[in-house]
Structure 1
């Protein structure tokens, strides 16, 4: 998992970097609060953030507050740390919206445990999000397929009848084209009704749409 490390003190980042890399985490390092928050806001996944309470620029308290304004699935997990001995720091951090707080320096095992807790909670949020997306997809796809199937059956039946009844070659070709198009739509609605996973594919301009071939397989 990737960790966003935010601290304005190089010696702190060096020490924390050394520890975290031993635990096979990837690190993105930020020296000011604004660049850290911008990265969190642009991330497609909830970020695991290790945040220095004394970071320069946008304050740690502001970052925590911004994070609480996001919906839980996309909100970062904020593990705040402080090297000061001010007892109020912990209270202020939690009031601002921090998920956890560590007084530094701390034993490696405590820092590792804090990161593991953050990873577990993020994984849980992602699973909940995927489950919600799947329920929404199944309900929506089922409803759309149901609404389409009735008029579609009329179109397919009528075009098939037209093919049999008409002697006009042009009308028969038109009816055949419409009949094949109706069958294609019918196949799509069957895929929609078989949806069992939430899978997307790139569409255009960076947008993504549901991939019903993968969703129904």
Structure 2
């Protein structure tokens, strides 16, 4: 249900540094990263998403993993592959709702399915991860899995959202109401745009979790340093 993806080295920082117009940027990257690399010595960074091909995240991941390894960070790329064929149609509905499309009619059976598959994925991952590792979860599909691992294994965990809509609609509210109970477990959340961060609403647990999310959120242009 979870596969490790083999990542080729690809273009190296040394090769990039050989271009006069890129040399300064490479030196700056290596210098900026050095303190974080030292802190991550002996830890594994787990990059987790839902597919190894097709889509923006799958295209980004080989480059990110390769560059992190070249900088000296032990990094692995894991892809979830649930056996239950109902899971990805459900997360596709969530994806569409976050973009403001589709009918907002998620029900208890959808929540039960999402929780059940997330639990199975988390149980499988436990044999790989360690409490000192860093878990970077991408988008809604593995969100629940990461939240369970964070709570039970004690890893540091970051959720990275690559999707969203600038304005709030009935569809986006429905999707966030579904996802927000899982988000409260994460140490940090990173959104591509500030406008994608879910807005605060009425009282109760969901509202408290939203405030917690907003207080630990970074946009993609801000480096994660804690």
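Structural remarks
- Entry that produces 14.2 once mean count of other Cβ atoms within 10 Å over residues 14-21 is calculated, selected from 1, 2: 1
- Origin of the derived value 2.2 (distance in nm of label points 7 Å out along Cα→Cβ at positions 22 and 158; candidates 1, 2): 2
- Winner on Cα Rg over 2.2 N^0.38 Å once structures 1, 2 are ranked, highest first: 1
- Each of 1, 2 could give distance in nm of label points 7 Å out along Cα→Cβ at positions 118 and 198, but the derived value 1.0 comes from 2.
- Origin of the value 18, where relative contact order in percent (Cα under 8 Å, 6 or more apart) was derived from one of 1, 2: 2
- Computed -15000 for helix-only ellipticity at 222 nm (-39500 (n - 2.57) for each DSSP H run of 4 or more, over all residues; to 500) - originating structure among 1, 2: 2
Each reported figure results from applying straightforward, stated rules to the coordinates on display, with no laboratory input. Everything numeric here is computed off the predicted structure, so don't read it as measured data. Cβ atoms are built from the backbone, for glycine too; each structure is taken alone.
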